[in-house]
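The next part holds the structures, each set out as structure tokens.
Please treat every number below as a calculation from the coordinates, not as lab data. Not measured: the values here are computed from a predicted model. Cβ atoms are built from the backbone, for glycine too; each structure is taken alone.
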Structure 1
Amino acid sequence: MSEPESTEVVTWRTDSPGVVVVTLNRAPANALGPPILDGLHSAFDAAEKAGDVKVMIVESALPGFFAAGADIKHLSAIDAGTFLAYGNRMRSVNDRLAAAPWISIAAVDGAALGGGLELAMGCTLRVCGHRAKFGLPEVKLGLIPGAGGTQRLPQLVGRGRALDIMLTARQVPADEALAIGLVDRRTDGDALAAALALAAEIVPSSLPAQLAVRRTVDAAFELPLAEGIAYEAAQEQALFTDGEAAEGITAFVEKRPPNFA
């Protein structure tokens, strides 16, 4: 990717080699209606076509909001069948992001609520500023988090904390989010700047190895220990045949930087 590209409410640009920044900009609060969902799919399509993306950062252009969740006005005007299609569209964005062939970082400076938090949890990592707040308030609408929230939140913070957050519909401040593992880094400055700094730490290493790390860590939540260890061994072996392990080891022996793709 090179030149900035955009849809009506989602823009994406290359910040540095291998690093793409995707910006949400749908006033007043980045409600996740079809415009943003379609824009995110377009950004993912462009990144896959480019083939040179190692890290994708998702951020917001709106002060005070990362994304405020589902588009309630849109929900109020649709029937059950359309609601199902809308929910599937939201889930497909988050699932696609979680399995993308790059590492993703959510840069959260404001409110990430409902579907906004689910989008952030679809990312590999989350960085937040001190004004960030997080919540899944769907029970106030007679709903549950339906775009991965009931599944991903317990994996990040544990069953009890996840139930506390979802059953009370409360908002979790930045310091608590860091303490319980909902976010991975917190900054007193700008979340995007912190996410870019984290991306700069990630880019020099082998992307196939990093994606293998992500897959094996995810498998730890799904497989019995013995099966998980076997899966880990298979993933490591594959890096010798299909990955960049040979280059990494050779570069180490020759005391030079590795020439990773």
Structure 2
Amino acid sequence: MTEQLADHHWGAEFPAQAGQLAAVRARLDAWLAAEGLSEDDRYDLLVAVNEAASNAVEHAYGPDEQGVVHIDARARPDGSVRVVITDHGGWRVPPPTLTARGRGLLLMHENVDEVLVDRGASGTTVTLVLAPRHTSGGTYLAAPVSVDPVDVTTREGWVEVHVRGDVPAHAAPAVRRRILTAARGGTVPVVVDLLALGEHSEGLVRSLRAVAEAAAAAGNRVVVRAPEHGHARRALVAAGVDQVVDLVPHV
């Protein structure tokens, strides 16, 4: 792997192999942190970059080709970040259902503010832009969360999430991140239990909508267990979240 690191610019070139992606993500994350991006913004951007790079690895080159993937990231003076992912293969477009991992362009759009795809005879270029005040996908400028309200248990083939106590609006990014990380970007079925949710639930409402959108891109539905006549159910129904999740009684 070759790498360039300079003020406001980071670049890498690596073999089109899935095993290379983790190291590239870690190095890009370190550069973004040094540029002053919040943890939530870095998470959103890294999810999108990982999808674009994974697609290049999986779809750009044939099984006998030894291709490469280029990533060029620039932090602009206005506070935005622009990342360009380029391959030089004959990109094979995934089917409408996206990839077997259930991600792809929909997840990129859900996590960053602008996605541009340019497919040509000499390869494909994906441009991702994170705006200076990034708010897509339910990510909001956040105050620190003093107590983690989310407990995650990994079951066989699915994830169970228990939300306890208050989840105010400023906690939305952290809660969304925890659930999506546990559910691998929405590709693993998730059940969210709200029996112990506190009175303040604005952050949960925002989080669940974003999680539901990511799960839908993977062909999954989020199941939410809530007491039949409790405040959690009323809040979700009032916000219309019951239309994008499977809201079931708590038993």
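Looking just at FRET efficiency 1/(1 + (r/R0)^6) of positions 43 and 59 (r between Cβ atoms, R0 = 25 Å, to 0.05), which of the labels 1, 2 belongs to the structure with the highest value? Kindly include the intermediate steps, with their values, before the conclusion.
Numbers: 1: 1.00; 2: 0.55.
Once FRET efficiency 1/(1 + (r/R0)^6) of positions 43 and 59 (r between Cβ atoms, R0 = 25 Å, to 0.05) is worked out for each structure, 1 has the highest.
One of 1, 2 was used to compute distance in nm of label points 7 Å out along Cα→Cβ at positions 123 and 203, and the result was 1.7. Which label is that? It would help to have the intermediate numbers written out before the result.
Working: 1: 1.7; 2: 4.2.
Structure 1 accounts for this read-out.
Given a computed value of 10.9 for Kirkwood radius over Cα pairs in Å, for residues 11-50 alone, which structure among 1, 2 does it belong to? Spell out each step's value before the answer.
Values: 1: 10.9; 2: 10.6.
Attributed to the structure labelled 1.
Could you figure out which one of 1, 2 the value 3.1 for distance in nm of label points 7 Å out along Cα→Cβ at positions 131 and 155 was computed from? Don't skip to the answer; put the middle values down first.
Values: 1: 3.1; 2: 3.8.
Working through the options, I get structure 1.
Figure out for me which of the structures 1, 2 the number 58, 38, 27 belongs to, where Cα extents along the principal axes in Å was derived from the coordinates.
Numbers: 1: 61, 46, 40; 2: 58, 38, 27.
Traced to structure 2.
Given a value of -9500 for helix-only ellipticity at 222 nm (-39500 (n - 2.57) for each DSSP H run of 4 or more, over all residues; to 500), point me to the structure among 1, 2 it was derived from.
Values: 1: -15000; 2: -9500.
Comparing all candidates, it corresponds to 2.
Computing volume of the Cα convex hull per residue in Å³, for residues 179-242 alone for each of 1, 2, which one ends up highest?
Details: 1: 98; 2: 75.
Structure 1 gives the largest value of volume of the Cα convex hull per residue in Å³, for residues 179-242 alone among 1, 2.
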